[in-house]
Structure I
Amino acid sequence: MTEPLKCSRAENDMVALGVAANMLIAAPPFDGMRARDLIGTLLGQISRRHYVFTVQGDQILGYAGWALCAEDIGRA
């Protein structure tokens, strides 16, 4: 039987940053971002705990990060 998908966060923020950066650096649309911009975005999300990893068993399958903003900015 396949293990269920779960959302989780890393116990260590720097580990989370490294894993997220490694996952996203070569994936569109992030592969076109400057490293400074990508790392800055991830660091902000991770330090605010505005992220999760999608995990199945011991394998990390994905990353989701978000930011809060005013509704009009989000709609724009």
Structure II
Amino acid sequence: MSFQAYLGNVQAKTGKTPAEFRAMAVEKGFSTGAGIAPGVKATQITDWLKADFGLGHGHAMAIFALLKGKKD
């Protein structure tokens, strides 16, 4: 599955766009807007996404990659 397909599936499941996930991550202190905030671990972000949005691990990691700046 492509990265864009993961993001599309996340949006279909949650109703949230990648930009909305970026904004929520900044509000929660997980991201600076330019990448992951210092000291924040992937597990903290994936646990949040799994608990609040019911995402599976692969989809949560796709959002982590998005927040980290690995993919646009």
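Throughout, read-outs are computed from the coordinates displayed, never taken from laboratory work. Keep in mind that what you see is a predicted model, and the values were worked out from it rather than measured. Cβ atoms are built from the backbone, for glycine too; each structure is taken alone.
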Exercise. I, II: which one has P(r) over Cα pairs in 10 Å bins from 0, in percent, as calculated, at 18, 45, 30, 7, 0?
Worked result: I
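Matching task: -19500 is the computed value of helix-only ellipticity at 222 nm (-39500 (n - 2.57) for each DSSP H run of 4 or more, over all residues; to 500). Pick the structure from I, II.
Details: I: -11500; II: -19500.
Going label by label, the one that fits is II.
From which structure (I, II) was distance in nm of label points 7 Å out along Cα→Cβ at positions 32 and 48 calculated, if the value obtained is 2.4? Mind dumping the intermediate values first?
Working: I: 2.4; II: 1.6.
Comparing all candidates, it corresponds to I.
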